[in-house]
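Visitor: Listed after this line are the structures, all set down as C-alpha cells.
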Structure 1
Amino acid sequence: MAYTLKQKTQLYHQLFVSYKASLPLAVMLGPDMLPPAFSRESPRIQRMLEKGRPLSAILATIKLIAPWEARLLSVGEASGKLDVVLGDLETFFSARLQQVSSLRAKLLYPSLVLLVAIVVGPLPALAGGKLAFGNYVAKVVVKLAIYFFLYRFLLIRTLERSIGGAFNPLLVFAAGKVDSNHWLRQLFEISWLNLLTACLEAGLDAVESLRVLRDALDDKRLRQQHMMAINIIQKHGTSLAQVLTTSGILRNYKIISFFTTAETAGALHSDLRLFVLKQRAELTNLVQFKLKLLGKWLYLAIMLMAVAGYFV
C-alpha cells in the first residue's frame, strides 16, 4: 500500500516522539500509538515483535517504508542514533509535504473558479432552450470528471507519492531540464543534501550514503550518476565535493562552492545541516512567491477561457 506524505510524516513524528520518551518497541508500534493509516497492520507488527525483529525490519517487511528508509533506520539502530534518523526522516518528509500543501493552497482559488465556470457557463444556453437539461448534466459531469482526474491522479497523487522514490518526481524532471542556477535545480539539490545529511549523521560513509541516495531515486539518469560517483570514490579516493561535481549530481554554483569550501576545511559534517536549513528557508519564500504567480496566471487563464466561451 502506498502512503501519502502526510501519513508518512505522522508515522515518523510518532516514532520519534515515542523513542525520545524511551517507550519500548512494543508500545511504540502498538495500535494506540501508530497513526490510523498504519494501525491496521498492528496484528502483523505484533507477530514480528514476538519474533524479536527490530524496528527497521518490521516496517520494511510489512512495506510501511521503502528499502532506503529501512537501510537508514538499520544504520541508526546499529550506531545508537535511531532518534537522529527518525527526526531527520520526519523533517525530510515534512519538507516535501509542505511543498505539496503550498501548491494545493495556491491552486484552491483557481480550482474553485474553474468549477464554477464549468457549472455556470452552460446555464444561459440551458435557460434559452438551446441546451437540453440531460445534455447540460452530461457535459458538466464529464468536464468535472476530467478535471478531478487531472488534478487528483496526475498531479497531486504523483506529488504525494512517498513509497519508493524519495524525491518529488516532477521536481526531479524539471531539475534536469533547467540551467544550473535555476531555483528548481537549487530546490532539488537542497532536498538531496537534506537526505545526504541524514545519511552522514546516521554514521554512513560517503560511498554508503551515495548508495542509499541512489536507491532513493526513481530517475535512471540520476541513478547512473550516483553509480559513477561511487566508482570514482572507490577507485581513486577523490573528495566528495569533486566527485559530486564531476558526476553531475551537484550543478548549482552556490551549493558546489559551499560543499568544496566546507570539505576542504574539514567542516562538512558540522556545517552541512545548518547550510541546508538556511537554504531551505530562503527557497521556501521563493517557492511561495512562484506559486502565488502560478495561481494568478491560472486564474487569468480560466477567466479568458470563460470569456471565450470554452465552458459553454
Structure 2
Amino acid sequence: MNKITMLLGSAMLVGLASCNKSEFDGYTKAENGLHYQFFTQDENGVKAAEGDGVSISIIYALKRPTTDSVLFDSKLNSEDGSGVIRYILPKSSFSGSLEDAITMMSKNDSAAFIISADSFFLKTNKMQALPPFVKPGDHLKVTVKMVEIKTKKELDENQKKQEAEIAALEGAEKPKLDAYLAANKITTAPTASGLIFIETQKGKGKDHPKATDEVTVHYTGTLLDGTKFDSSVDRGEPATFPLDRVIPGWTEAIQLMTKGSKAKLIIPSNIGYGPRGAGGQIPPFSSLIFDVELIDFKAAVPQPGMQ
C-alpha cells in the first residue's frame, strides 16, 4: 500500500512539473498558456484586477530565435513623456493574454511574459488580419514594470472628488468675474456669447478680418487674478494663425477689430477653454483676460484636404 502511494505521489509530481515546464528557457508556463518570468516580485502584494487603473512601463517585441524585434516601447510613446502608460485594465481578451499577465503583478513588480502574437493582434487589438510582419504561430515577448495600481474603488472615489472640485470651480466662475468687473469699474455690456470687448486703441483701417482669415497679433493672456499664462509680447514675436482655429472667444473678438487696433478681451470659459482648462496653466471654468493688438490679416491659404 505504501509503495502504491509513493508511486502515485511520484506520478503527480511528474505531472505538475510537466504542466509548469515552458519551451522558453527561463520561463514558467501557467495553466492558461501564459509563459512568465519575474525579475522582481512581491508575492504578498495586492495584484491588479479587472477594472483597476494600472500604470505600467512596457516593451513588446516579436520573439525571434536570435534577436527579438521591438514593436513598441512606452519610453518612446507615452503621452506625457514619462514612459508610463495608464489605462483601465479590461477583461481578459483570451486565455493567456496580456491582461492575464497584468493580473499576476503587484506594485513595483517587473516581469517578462510570452504570449500568442496571433491572439494579441486579432483578439486583444481586434484587427481583421495579422500585420504583414507577423506569422501564424508567432509569439510576443512583453516586458512589464508595474508602476502603480489604483483599485476600482479608489478610481470611483477620485472621480467623485474631481467632479465635486469641478462643480465648485464652475459655481465660482461668475462671482469671480463679477468681482473683477466691479473692482476694475468695467460696465461694458457683454455680447450674446458673454464676450466683453473693450477697444483701447482705434485702428487705421476700416476692414475687419473674417473668421476664415489668417491673422497676425501681439497678445498677453492672464487669469482674473493677474497670473500671466502666455504672451507673444514677452517672446518678442507676434503670433500668426487661422482665426477659425482658436477658441470661440478669439474668433468672435478679432473680427470686431481693424488693422492696428488694440483691445481688451474678457472671455468667459464657455467661449474659452471650458471645463477642461488648458496646458496646466488655465484651470477649468476660468474666465480669461487678453490684451490684443491686431497687426495684420489676410485670406488664409487653403490647406490640403480642406474645402
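Visitor: Suppose you compute semi-axes √(5λ) of the Cα gyration tensor in Å, for residues 61-204 alone for every structure in 1, 2: which one lands on 45, 17, 11?
Guide: Comparing all candidates, it corresponds to 1.
Visitor: Figure out for me which of the structures 1, 2 the number 0.70 belongs to, where FRET efficiency 1/(1 + (r/R0)^6) of positions 181 and 197 (r between Cβ atoms, R0 = 25 Å, to 0.05) was derived from the coordinates.
Guide: Comparing all candidates, it corresponds to 1.
Visitor: Check the numbers for relative contact order in percent (Cα under 8 Å, 6 or more apart) across 1, 2 and tell me which is largest.
Guide: That would be structure 1.
Visitor: Then there's this: Rg/Rh (Cα atoms, Kirkwood Rh), for residues 21-140 alone computed as 0.94: which structure among 1, 2?
Guide: Clearly, the read-out refers to 2.
Visitor: Which of the displayed structures (1, 2) returns the greatest value of mean count of other Cβ atoms within 10 Å over residues 37-44 on calculation?
Guide: 1
Visitor: Now, a different point. Of structures 1, 2, which gives -23500 when helix-only ellipticity at 222 nm (-39500 (n - 2.57) for each DSSP H run of 4 or more, over all residues; to 500) is computed from the coordinates?
Guide: 1
Visitor: Which structure, out of 1, 2, was P(r) over Cα pairs in 20 Å bins from 0, in percent derived from, given a value of 24, 33, 30, 10, 3, 0? List each step's numbers first, then the result.
Guide: Details: 1: 28, 48, 21, 3; 2: 24, 33, 30, 10, 3, 0.
Clearly, the read-out refers to 2.
Values quoted throughout were computed directly from the atomic coordinates according to the rules given, and no laboratory measurement underlies them. The model shown is predicted, which means the values in this text are computed figures rather than measured ones. Cβ atoms are built from the backbone, for glycine too; each structure is taken alone.
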